[in-house]
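Several structures are given next for inspection.
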Structure I
Amino acid sequence: MDMSSADGIHTMVPRDKMCVGARKYRDFINGVPGAPFFQREFSFYCLERWKKEGLPEDVNLDDFFHYDPQGAYSVSQLGWSAAAFSPLFDEKIIEDRGKHEVVQDSAGRHVLVFKGRRSGFMPEFLDHPVKNRKTWEENVKWRLDPTTTQRYTDTEAQIQKAKEGAGQGMVMFQHVVGGYMFLRSLIGPMDLLYFVHDEPELLQDCMETWFKLADAVIARHQEHITFDVLFFGEDICYNHGSLISPDMIHRYMFPYYQQLITNMKARQIDKKRHLHFAIDTDGHANSVIPIYQKIGMDIMMPFEVASGCDVVAIGKQHPELIMSGGFDKRILAQDKAAIDREVERIFPVMRARGGYLPTCDHGVPEEVSLQNYIHYRKRCVEYSS
């Protein structure tokens with residue numbers, strides 16, 4: 001190996017030159033059996049409660065809960081739960097409803113929120129920007145132009161940080177709003193189903209626009225970076241299965257996904273690097289796993305337990321699937337004995353299997369006490385070395 005090219009871009013950094021977080025994270029995405037768990041959490045909705053229970057105001061959560069140092073770096077600029085508009089829609093109040101208000105968000109949706117509070121909960125989505133071809137072309141499509149200069153204002157800074165991370169062996173992620181999440185943010189989950197019947201050509205135009213933007217932006221990034229993971233924010237499932245049919249997935253999403261993956265692989269600076277394909281979805285994901293695997297999906301998260309996802313059972317059924325999540329947030333809110341039972345049910349099996357990163361199946365909710373979570377983290381640390 002030419003060590004001068006082992007910069008994580010042209011050639012993989014040797015393992016002994018990687019930072020600790022990168023070594024552990026690469027063992028995770030490579031599915032190494034028996035490897036120590038990479039330690040992190042999904043997110044938090046409980047910090048205000050925990051501060052009342054004694055969590056220091058200025059605490060570093062990574063140190064306090066013994067999470068691992070950074071092992072991955074994510075390049076964005078292509079949205080996640082909504083389309084990557086540039087410019088964004090103006091945020092404004094549409095209607096005052098007493099304790100609530102209707103606001104237009106930056107994705108052009110009208111949402112019902114608590115007055116004076118717009119985050120930390122799921123709002124009610126009342127309206128979406130695309131109702132027909134006229135609204136698509138006049139209000140939306142031009143905001144997805146890949147040549148818009150302002151779209152790239154922070155590209156140089158992101159690329160520089162990505163290069164530094166790559167030089168330490170970190171796993172390079174490219175985040176993209178998935179096709180279903182993209183269409184849903186434009187049209188809404190109910191009206192999208194009618195569009196399949198009434199406006200199929202408009203849906204194809206939307207997805208063609210999604211592809212051209214994603215491909216152009218990623219091509220710029222790939223001039224400087226070799227990616228390890230293409231990661232889609234999809235949220236295509238609810239508590240009983242997929243929100244759209246397999247036929248709709250194959251028709252409106254997969255042709256564009258396959259072309260994007262093909263183009264990314266062809267542009268990789270390090271041609272030997274495996275490009276993982278990852279999907280993030282809520283809900284009962286079991287039925288869509290084999291569908292996405294047809295086009296190369298090999299990572300999925302966060303496996304919502306309340307919707308029937310069991311990481312132990314899924315891990316046995318799909319031994320090649322890399323998995324993150326799947327620890328029941330409701331059990332975290334019970335007691336230490338319940339936490340211990342779930343730890344012993346999941347962790348030994350999944351560590352022996354490999355390719356599993358334990359996190360709460362969504363953000364840790366307010367119902368979880370600080371002492372319960374500290375106990376959970378002590379159990380996690382047992383599997384960290």
Structure II
Amino acid sequence: MKPTLLLTGARTPVTLDLARSLKHHGYRVIGVESLKFPLSKHSRAFSKFYTIAAPNASLDQFRDDLIRIIKKEKVTLIIPTCEEVFHLARIKRELPCETLVDSFELLNQLHSKFEFNLLCKKEGLTAPDSFCVKSVDEARSLLQRLKWDEYVLKPEFSRFASNTRILESKNVLPFLTASSLKGGIPWVIQKYLRGPEYCTYSLAKAGKLLAHVTYDHEFTAGRGAGICFRAVLKSKVEAWVKAFVEKTNFTGQVAFDFIELPDGSVYALECNPRATSGLHLILRDADFLDALTGRKSTSGIVRPNLKEEGQIRLAMLVYGLPSVRSPEHFMRWLKTFFGAREVVFSLQDPVPFFDQFVSFLTLIAAAQKLKVTPLEVSTRDIEWNGKGTS
């Protein structure tokens with residue numbers, strides 16, 4: 001009998017897809033979520049599903065809810081998938097089972113787009129030159145010294161690239177007005193590098209890289225949230241990730257965004273120490289699941305089939321189709337839409353496909369009320385923005 005696992009973050013297609021794969025391979029899977037209408041709530045992949053407190057509302061209640069469920073369901077391992085990973089890292093010593101997360105201190109460092117850059121430089125790993133500013137005066141002084149042609153600007157803590165800007169030198173100061181820096185929220189100023197971008201998903205334990213996926217995505221929701229994903233082979237990217245995992249002795253799931261320069265060198269732009277869409281491309285592999293759950297150690301690094309492609313079909317219609325800008329682009333959209341594996345709909349588990357409409361409409365209503373985007377409201381109850389200590 002395989003153990004009982006608990007998956008957090010049941011709002012995402014990645015969690016739904018992973019739960020289905022784990023169930024198919026004989027695991028008993030429990031789902032938890034703080035949203036009232038998450039995508040996976042009625043999935044047959046979960047033996048039981050629980051609504052729990054949002055960690056940003058009450059970390060103590062979040063912890064107590066998890067302890068109660070762990071004991072009741074005899075859970076042996078928690079696998080987080082979203083930003084609740086930071087909250088779990090803060091309380092993992094209080095939980096009566098193993099949690100697949102590294103230390104809060106390291107995760108917090110990786111989540112900061114500036115601290116991550118400093119860590120890369122410290123460890124001798126390639127990353128773009130970056131600086132952090134907290135005021136317009138700081139930015140003005142910095143820009144007088146740098147004099148780059150193009151800049152990338154982004155809040156130190158953010159997600160989905162929703163607030164990322166690529167600006168010419170003359171436009172940086174007008175953008176970084178007092179309103180842009182209000183509340184003392186630090187902004188990262190980074191040298192813009194041109195080249196194709198790639199994303200990764202990796203699994204590591206105690207500094208050993210167990211599984212790795214490099215992928216690209218032509219269509220996104222907003223600027224950075226991938227809605228289709230295709231496995232690619234990039235040996236320099238994998239070598240960079242392997243070195244990073246070894247140097248930091250990392251344990252857990254980790255993802256990076258990379259840029260590849262014309263000379264073939266690769267630079268890490270930022271880090272997401274959690275699951276990302278690349279997980280869709282490897283989660284049906286039994287060896288990967290054994291490595292993820294700790295049942296078996298792998299003899300080498302588990303990698304996806306390079307023919308593997310996935311998509312969120314509803315998002316391809318809502319976000320992907322309106323982004324088409326040419327007949328050639330439309331043909332690529334058609335090829336993806338009809339060729340890549342749909343990760344939400346399943347004949348054996350059809351209800352989540354319909355629940356996604358309820359979930360999406362709920363997010364839209366909340367976004368309109370709060371005057372933010374649906375992507376922003378989708379993480380408000382769990383997101384981590386660098387405040388506090390462990």
> Where does the value 11, 31, 25, 19, 11, 3, 0 come from, among I, II, when P(r) over Cα pairs in 10 Å bins from 0, in percent, for residues 53-180 alone is the thing being computed?
Replying inline: II
>> Comparing mean count of other Cβ atoms within 10 Å over residues 77-84 across I, II, which structure shows the greatest value?
In response: II
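If relative contact order in percent (Cα under 8 Å, 6 or more apart) computes to 18, which of I, II did it come from? Walk me through the numbers on the way to the answer.
Details: I: 23; II: 18.
Answer for the origin of the read-out: II.
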> For which of I, II does FRET efficiency 1/(1 + (r/R0)^6) of positions 13 and 245 (r between Cβ atoms, R0 = 25 Å, to 0.05), calculated from the coordinates, equal 0.05?
Replying inline: I
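Between I, II, which one scores greatest on percent of Cα pairs over 31 Å apart? Show your work: numbers first, answer last.
Numbers: I: 41; II: 36.
Going through I, II one by one, percent of Cα pairs over 31 Å apart is largest in I.
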>> Once FRET efficiency 1/(1 + (r/R0)^6) of positions 165 and 373 (r between Cβ atoms, R0 = 25 Å, to 0.05) is calculated for all of I, II, which comes out largest?
In response: II
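Each value in this text was obtained by applying a stated rule to the coordinates, not by laboratory testing. Quantities reported herein were computed from a predicted structural model and do not represent experimental measurements. Cβ atoms are built from the backbone, for glycine too; each structure is taken alone.
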